[in-house]
Structure P
Amino acid sequence: MIESALTQDAQGSLIGEFLRTQFTADNPLVTEAVRRMIAAGGKRIRPRLTLLAAEASGAATGEHLELAAYMELIHVATLIHDDVVDRADTRRGVNATAIDFGNRISVLAGDYLFAWIFRNVTARYPAPIPHILSATLADICDGEVLQLRALANIALTLPDYIEIVLKKTASLFAASAECGAIMGAAPPEHRKALRDFGRDYGVAFQMKDDLLDMTADQGSLGKPVGNDLRERKVTIPLILALRRADGEFRAEVERFYARGDDRATSRIIDGIARRGGLQATRDQIAHYAQRAKLSLAPLAKAPAKDALLELAGALIEEH
């Protein structure tokens, strides 16, 4: 692979340093709440997409680090709000913000972070970047509402699930890549290619996250295994398993969602696996990861293209 001048670890370190040092709220309690979530870490994929898209469009490696960091901060703000909505106890292996600071402070901290980001973005970046990010935030909120309305709905279809994922998750990946392309002065066809890559990568990324919720261990997840089921979410492994399920398993899932019996979580996951839901999810991840790769065809041999292809390929590796 042709590696960027800055490795992924080096980029992650620079972005982490920016996040730790540049965000400060007027209220020290808000500052502490946000910084606690930042300190919990994360994959930093969204800012990496921004940097790679900019590099693929002709920018110097790491040139748009600040814009990339804003993409991660948007993600952090959504996580703070998500944990309040989902009543989560843990995030990235530490207490959710709402556990340590309460729901009211958490909501206000997330609101403040959004306002801080957009104050800086509108002051420092040209159109259409502020518009893209504001539209993305609207999509994320819409996706969250759609997901709430779909809780415990075992009639949820795969297209319904994809619609939620496109708005709630993939929209920020797409925007991260597109904004990087814009700052790299990409021609229109390259800008579209990079946005399409981010969108399809984001769908595959969310599917992989849903799969890992049922197959990984708590240490690597940073939250309990089967947490999505406990929160009554209907994710892709269950949707695909229910396609092949008999009435008995459907009834068992309905009882699980109605009663909220944590002791039954492992049994539901085993039922999903036996009905092919986990393998069918892997197949869908491979499909969307391949779509992401193919979207990069217009870039020919652009710088950083290999790194983007590797990102997509990493999602296909079986867990």
Structure Q
Amino acid sequence: MQAPTIIPLPSEASRKPGDPAHKPSLWQQIYANRWSYIYIAPMVVLVLAFTIYPIFASLGYTLYQWNGIGDPSMFVGLDNFRRAMTDPIFWESFQHTFLYTLVQVPVQLALALVLALVLNNPKLRFSTFYRSIYFIPAVTSSAIIGVVMNLMIGNFGDNLNTLLLNLHLIHEHIDWLADPRFVLWIIIVIGIWNTLGYNLVYFLAGLQTIPTELYEAAKIDGANAFAQFIYITIPMLRALGLVILFLAILGSLHVFDLVQVLTGGGPYFASEVVSTYIYHQAFGSFIAAGAPTQPNIGFASAASFFYGVILMVITAIQALAIRESRRRRP
């Protein structure tokens, strides 16, 4: 029986050998993926309404000194930006935020990766239960965690002081959340525990995408567990790990509610971070944050825009790093 003759489509018949494949236009690609755009439309609308619009709407307030009551009338021009860039308290809060990020991110990611490797072991019993235990703090409100930790430190701080005094490690009573030497480090430790679950789940998802055949082949070749981790796990997690790293950095740079509930930025700005600094400038602060300040929406908006520029630079570095990692990935 004679084989049927295949008649090429007009576009294929007119295409000469060696011609590049025809690429659909932008509108054709949008129409082909129209349901994807429909699904993300509600999120885009919410982001535009509650994130993008407030950013540009508050830009005009940066030119005024305004306490939030009535209409802004005291025009100060760019003076709010000058004050924000020269305010020593702002830079002190920026140093605290940077220190929080510098310590919290590497420690937390290292712990999350180690725990993910342990929980990803198929021989581990009750692994689902352990995953839930580690993830519970991540889905608990940071404000609630701050209140509970405040009570725990207040109630058990005396017992800890007694233990340290008996061991001759300290020579006087320490009020842990009121001592400038320790307060920020306590917040860092609580922050590591609070958001550890997110990165743990990310790493678990990444580990489960690695084919088990790679580990089996490595075992046949005589590679031990450490060699498998170095030459299989790390390379396969490189792209995902880079995304996790920058998400953790951006998340730590936005720390607010934990600090606000635990210390309010005090004592005497010892735990003030940029987010609490902007909050105190916008709505006023109490003595616990160092000294009372009057509300100034304009100055707070200018400080937030200045800090936003720094975050935009970090985001740009993230995008470039991810693109470079994808380009080098085989």
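No value in this document is a laboratory result; all are computed from the given coordinates. As the structure is a prediction and not an experimental result, all values here were calculated from the model. Cβ atoms are built from the backbone, for glycine too; each structure is taken alone.
Quick check on the output: -20000 is helix-only ellipticity at 222 nm (-39500 (n - 2.57) for each DSSP H run of 4 or more, over all residues; to 500), derived from one of P, Q. Which one produced it?
Q
Work out the source of 26 here, i.e. which of P, Q gives that when relative contact order in percent (Cα under 8 Å, 6 or more apart) is computed.
Going through each structure in turn, the value belongs to Q.
Work out Cα Rg over 2.2 N^0.38 Å for each of structures P, Q, then name the structure with the largest result.
The maximum falls on structure Q.
If distance in nm of label points 7 Å out along Cα→Cβ at positions 66 and 274 is calculated from each of P, Q, which structure is the one that comes out at 5.8?
Computed on structure P.
Given 2.9 as the derived value for distance in nm of label points 7 Å out along Cα→Cβ at positions 58 and 186, which of the supplied structures P, Q does it correspond to?
Traced to structure Q.
In terms of distance in nm of label points 7 Å out along Cα→Cβ at positions 34 and 178, which of structures P, Q is highest?
When distance in nm of label points 7 Å out along Cα→Cβ at positions 34 and 178 is computed for each of P, Q, structure Q gives the biggest number.
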